[in-house]
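What follows is a set of structures to go through.
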Structure P
């Protein structure tokens, strides 16, 4: 019997908060199994998808407002990095 390796889409998403002096401090790390970054080709899609994931996550953890640099990793390969000015929705 032949065994087929299942492709895994485990990613690490790192959320670095930028302070007023420009220093980046790791605030959150999320591990996800998700293939959304590969549905479409191109950097624009990866950035768009990362912002959508970050919006959902930062809302879920009730993150305070601020500027974040968000980097997505698949094993040791950087998928993309985006910056967002996070302004949480009214609760």
Structure Q
């Protein structure tokens, strides 16, 4: 009878005793199962475009980033103003 073997991600082969093999099997059985690839694909297909009729969050983010690039000094002045306001509140 061949002894059970464990192959590591690095390709190293480790022979296991029957007791250790049983412990490994129990450990693997307790881990949650990953959903099948077909199920994941179905979920993606079913939910793709679900919020397409609303505002595009991607477009809103891109617009916000473009505005930040155009006025970098304005952004810094806003932060300084907010810090000054916080300092006034704390004092």
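If helix-only ellipticity at 222 nm (-39500 (n - 2.57) for each DSSP H run of 4 or more, over all residues; to 500) is computed to be -20500, which of P, Q is the source?
Going through each structure in turn, the value belongs to Q.
One of P, Q was used to compute relative contact order in percent (Cα under 8 Å, 6 or more apart), and the answer was 30. Which one was it? The partial results should precede the final answer.
Values: P: 30; Q: 11.
So the calculation was done on P.
Out of P, Q, which one gives -1.17 for log10 I(q)/I(0) by the Debye sum over Cα atoms at q = 0.25 Å⁻¹ as computed from the coordinates?
Numbers: P: -1.35; Q: -1.17.
Clearly, the read-out refers to Q.
Given a computed value of 0.00 for FRET efficiency 1/(1 + (r/R0)^6) of positions 16 and 80 (r between Cβ atoms, R0 = 25 Å, to 0.05), which structure among P, Q does it belong to? Write out the running numbers ahead of the final one.
Working: P: 0.95; Q: 0.00.
Comparing all candidates, it corresponds to Q.
Readers should treat all values here as calculations from the given coordinates under stated rules, not as data from a laboratory. These numbers come from a predicted model, not from an experiment. Cβ atoms are built from the backbone, for glycine too; each structure is taken alone.
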